[in-house]
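Listed next: structures, encoded as structure tokens.
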Structure I
Amino acid sequence: MSHSIARAILRVTNLLMVPLKTRRRWLVRARTIEKFYQDIPVETDLGLIKFHITNRLSLEIPNKFDAYKPETLEWFRSFPKGAVLWDIGANIGAFSLYAALMPETLVLAFEPAAASILRSRRPLCSSTLAI
């Protein structure tokens with residue numbers, strides 16, 4: 001059902017853009033896609049984390065956050081105050097955001113994939129955490 005709806009929306013959008021010049025058409029497509037993105041709030045034991053969803057894969061972690069690697073979350077909770085976490089290969093930054101909610105914890109997240117970094121910037125910008 002969702003594939004049928006997505007195809008129908010795409011066809012209507014393409015039909016409406018026929019009279020536009022090529023560059024304007026791409027701009028309209030990009031803005032249309034952005035409107036379908038959404039932020040999903042996830043309540044954790046340490047506080048609220050907002051995940052910016054841009055595709056099906058980025059939806060997996062927020063949907064199962066507590067069940068997704070619970071041993072990692074338990075390990076984070078055992079950190080003493082003033083701990084420093086180096087998250088190498090942070091992906092979208094889910095665990096970095098969680099660890100950053102702990103008082104007096106410094107989190108340094110590194111991600112070499114540019115697409116993942118761009119997805120992680122949105123939740124950071126919409127929270128009290130800094131990039």
Structure II
Amino acid sequence: MKKPETFSDRRQEADAAKARLVDKFKARPAQDNPEAVERAAARQAQSAAQAERRATAELHKKSKAHKSKTETEAIEAVRIAEQQSAEQIRVTEDLQLKRTAEAVEAQETLDEASRKERRDARYANRKARR
């Protein structure tokens with residue numbers, strides 16, 4: 001295509017371009033043309049398939065998030081159970097230590113009472129010999 005020289009040439013070129021566009025539009029097949037109907041149906045089917053894939057992906061994403069949330073809750077429940085178990089073990093050990101300490105203290109008290117009795121018996125024997 002050569003470059004138009006004058007204003008009228010440029011105007012004629014513009015008019016010709018507009019006419020070619022109009023001819024191109026008029027040359028399009030009608031909406032009730034079987035090929036056009038087939039293409040529209042194909043586009044609609046493709047759009048429906050894409051929507052279904054998106055819905056499936058969204059459902060999978062939500063399922064995965066729910067699964068993750070469930071796993072997190074399960075892990076938290078296990079952690080809490082372990083803490084409670086550790087606390088019960090600690091309390092049980094503390095109670096056993098306390099009972100052991102009380103038993104040792106009671107034995108020491110009995111031993112001391114026994115020693116005092118033997119001492120008192122020795123003193124009484126000593127006084128009885130005089």
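Rule-based calculations on the coordinates, nothing more; no lab input. Quick caveat: nothing in here was measured; it's all calculated off a predicted structure. Cβ atoms are built from the backbone, for glycine too; each structure is taken alone.
Work out which structure the value -14500 belongs to, where helix-only ellipticity at 222 nm (-39500 (n - 2.57) for each DSSP H run of 4 or more, over all residues; to 500) was derived from one of I, II.
The read-out comes from structure I.
Given a computed value of 5.8 for distance in nm of label points 7 Å out along Cα→Cβ at positions 16 and 64, which structure among I, II does it belong to? Could the numbers behind the result be given before it?
Numbers: I: 3.6; II: 5.8.
Value 5.8 for distance in nm of label points 7 Å out along Cα→Cβ at positions 16 and 64 corresponds to II out of I, II.
Among the shown structures I, II, from which was the value 35, 20, 19 of Cα extents along the principal axes in Å, for residues 48-95 alone calculated?
Only structure I yields this read-out.
Suppose Cα extents along the principal axes in Å works out to 159, 43, 15; of I, II, which structure was it derived from?
Only one of I, II returns 159, 43, 15 for Cα extents along the principal axes in Å, namely II.
Using FRET efficiency 1/(1 + (r/R0)^6) of positions 40 and 104 (r between Cβ atoms, R0 = 35 Å, to 0.05), single out the structure from I, II with the greatest value.
Answer by largest value of FRET efficiency 1/(1 + (r/R0)^6) of positions 40 and 104 (r between Cβ atoms, R0 = 35 Å, to 0.05): I.
Compute FRET efficiency 1/(1 + (r/R0)^6) of positions 8 and 88 (r between Cβ atoms, R0 = 35 Å, to 0.05) for each of I, II and report the one that scores greatest.
Numbers: I: 0.25; II: 0.00.
For this comparison of FRET efficiency 1/(1 + (r/R0)^6) of positions 8 and 88 (r between Cβ atoms, R0 = 35 Å, to 0.05), the top structure is I.
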